[in-house]
Structure I
Amino acid sequence: MDNAASQKAIRALDQRYASAMNAKSVPGIMACFVSSPSLLVFDLVLPREYRGAAAYKKDWEEFFASFPGPAQARITDLSITADSSVGSATGLTMSRSPISKVSSSI
């Protein structure tokens, strides 16, 4: 795969990731990552790191369960570096979700 094709493939992967987030599809999100204990993901929120696909999947399941309704996600500032054997991308994933109201009575 040449550089242009590699960049196109990475952009498509990022789009599938954002689409899966918008659909609140944990399987769709996880399809964008290697499904093994070797997966290492860093995040801005605690916990800052997830080791293994199972830990990352569990985080997404808990996140989506924490609010009702739709999610909104988009990727901005995407920068891709690729050649025929390796590629990487950095960007900012912006997500927004409705905040559910919690009420209690005593």
Structure II
Amino acid sequence: MVAEGMGCRRGIEYVRQEVLNPQRTIATSVKVLNGSMPLVSVRVTKPVPKARIADVMDELRGVTLRAPVEAGQLVVRDVADTGSDVIATRRVPRLPEAQNRC
């Protein structure tokens, strides 16, 4: 691979990664039971290979959390064997009426 006219070393590293091993961050949402909202936003903790995005989304599609959910809470460890964890990005409190249920 030859890159000419590049003045930024980070740009060269980015192009190399995009060609050899493209990666992306993922932000989406998962279901929440007994919460003040039916969904909570989540994100991966580090980029995952672009070719594995569908695997990650398939795994997250089956995830349902129970409220309360805290920001930063671990949702899935090593999602789809990518080495990246999934964490919640916001708080979802439990519904008041759900607190009295078993």
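Here helix-only ellipticity at 222 nm (-39500 (n - 2.57) for each DSSP H run of 4 or more, over all residues; to 500) has been calculated and equals -6000, so which of I, II was it run on?
It traces back to II.
Out of I, II, which one gives -0.54, -0.99 for log10 I(q)/I(0) by the Debye sum over Cα atoms at q = 0.19, 0.28 Å⁻¹, for residues 52-91 alone as computed from the coordinates?
The correct label is II.
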Computed 66, 24, 17 for Cα extents along the principal axes in Å - originating structure among I, II:
II
Can you rank I, II by Cα Rg over 2.2 N^0.38 Å, for residues 12-67 alone and just name the one with the largest value?
II
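Throughout, read-outs are computed from the coordinates displayed, never taken from laboratory work. Computed from a predicted structure; not experimentally measured.
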